[in-house]
Structure I
Amino acid sequence: MSDTETPGARTFQVSGETYDRFMGRYSAPLAVVFADAAGIEAGQQALDVGCGPGALTAELVRRLGAESVTALDPSESFVEACRLRHPGVDVRVGRAEQLPYPDDRFDAALAQLVLHFVSDPDTAAREMSRVVRPGGIVAASVWDIARGMTMLRVFWDAARAVNPAAPDESRDRRFTAEEDEIGGLFRALGLGDVGEGALEVEVEYEDFDDFWLPFLTATGPAGAFVASLDDERRGLLRQEMRERLGSPEGPFTLSARAWYATGRA
């Protein structure tokens, strides 16, 4: 990754399978409702900006066919995973702030769970608009970490209970707390017909270990924080998280809300 990217983005240099266990179980169902909100339908050419190992890419391929989907991500491991999972899709290593595509190339450009990790969200959104034809769709979504993404809200609240100096993504990053922030960015860039709102998904866990163990893989800012702890504090964090979830003994379900916005180039 480039040194100009945010530190949070560097924590996603993991395998696709590792990401799937941690966040992929959320990003896959989110991709369905996000593509619905963006109005993705047969006949379009779409770009997946910050594709990761391919959760949104898979939904775009299902709707449009592999030959009509292009994807890009700064993580080489994610690009490799996305290529293997979606033969026929043009998947490249690259950054949202400098998209390697000509003007007016796509009918839609979508960024799922990306804007809060790029070094310059304004430039990234401007680039997405540039590569979309006039009248085409630009869309972005980000978890409501402040109140609506239960998994991460439980984690950061527990982390700060164990260590008051711990970070909190909802305080440290843009777009993770306010419903209209992405829409405001789009309006400031001059996109038309801006629409915004919330997307809701649910994820099932087999038990608490199914929830806890992915945090030990150093995936994302949360995983990086866990990796920074000694064994004692890691154990305290685990116990705090378990109690905040009601000390589940068996299967349980968590909800997650994402803010999204769409606009026309």
Structure II
Amino acid sequence: MSFDVSAEKYDRLVGRYLPELAAAFADAAGIRAGMRVLDVGCGPGGLTRELVQRVGADAVAAVDPSRPFVVACRERNPGVDVREAAAEELPFEDGAFDAALASLVVHFMRDAEAGVREMARVTRPGGVVAACVWDMAGGMTTLRTFWDAATTLDPEAPDERRLVGATEGQLAALFRRAGLAEVEDGSVSASAEYAGFDDWWEPFTFGVGPTGGYCAALEPDRREALREECRRRLGNPRWPFRQHASAWFARGRPLG
């Protein structure tokens, strides 16, 4: 899988959900004016934009290991301190932030527990560490449809349900293992509009993330079979339609 792609390609696949998801996630994390906040795994800046609206650009920092995403996040969020870095090695001092958030990224960290520990390290004692991950057991309709179609045609196909945090309770358990206190979890939701089936399908061919990596590796005839299986599962939509998605979230507090 790869996230070394343009921001526009990411936007077409999952970025279109972020305006609603970012607002719901920031609410769940309790982000409000006066806080200094870090966006870990910021991507092209969907959550970063929401944080800027709440606390101001000078109170937001963001990191991502993908250079194209870092460039895009800087361009889209002037004044934010955006750096190229991995979650496991955050380039900030201990207790530098009131809150550290990770949206749709924990399951892609090289070492998720180490990443959450780093988020806790750079958050002041009593502050907030929070993360959200798509509910891959069924709540993220678009990705679930893709993987259900893929595994029907290829039982050996990978499945994002196996990634860390993608099923209920996993994020909370991860937070507790990472040493966070007062851990709570729940779900947040979002939706996105599609102009038609082609608008839904085409982003999977861009090579973004696990779905894109799998799709790109298929021979043309197998890719076409997957496309048609997805179309069938969606009911052969001929008009604009909306897809709903839910994500698990967890939040906790670093100990003093």
Structure III
Amino acid sequence: MKNIINWKLFFILLFTGLIVSFLVLPFSLELSGKSVDIFTPTVIIISILQSIVLLSVAIFVGLLLSKQVGFGVPVLQGLLEGKNQTQKLKQILKPAVGLGLLGGILVILLSLPFGNSITFLKAEISVATWKAFLASFYGGIGEEIYFRLFMLTLFVWITYKIRKTKDGHPTIFGIWLSIILTSIIFGLGHLGITGEITSITSVIIIRAVILNGVVSVIFSWLYWKKGLEAAMIAHFSTDIVLHIITPTIASLFI
């Protein structure tokens, strides 16, 4: 049990995951129009315990299974082993930021045909920039722990157990099937906050799956090819485009 996973890495991810789980609250509260008064001491304690349990399970399973399918958290792992990771970080930074920014642009372009972009833009504009900035850390860290480290890894591991390559690796088909399934669930997972802005209809569901699914594919590919840190950086970059840059520009015209 002692060496089943890297426990230092586990606690680093758990600690940062807990922090970002609370950083997103000001954004979520303002976007939904709810009051901070809902956070009674009891609610706060329950929320903390719930976050600890969910994150612990997600991180433990993710780290355990990722070793078997060849995925991982290479930069942090290397740092914990005392290795200089400067060069590796430089190698993932440019593609991660670039693909993250591209993902944000794609979401904007793909949202136009749905015809309700103004509604969502007005909601984003109404939120203070500093709150949107803090929320971007949750997207980059929290959601990547749940959807990439845990969910995508789990799906890939399942397909790996069903069928593997001759040299004992997950099949390309299995990985892409896992990416698609994760992306659909990732899209559906955003309907909660979407429902605070507009009514949930079949069109809104399709919109959520397409827009979030596109960037989820990007984040998943980066996790597969370059590690969890690359997916986190890309996700953070996408959120900066969607929650800060776009609303700031749109506020000049709306």
Value 9.4, 26, calculated as Rg and Dmax of the Cα atoms in Å, for residues 48-87 alone from one of I, II, III, is from structure II
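Work out which structure the value 0.15 belongs to, where FRET efficiency 1/(1 + (r/R0)^6) of positions 120 and 224 (r between Cβ atoms, R0 = 35 Å, to 0.05) was derived from one of I, II, III.
II
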Identify which of structures I, II, III gives the largest calculated value of distance in nm of label points 7 Å out along Cα→Cβ at positions 192 and 208. I
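Each reported figure results from applying straightforward, stated rules to the coordinates on display, with no laboratory input. Keep in mind the model is a prediction, meaning the values are calculated, not measured. Cβ atoms are built from the backbone, for glycine too; each structure is taken alone.
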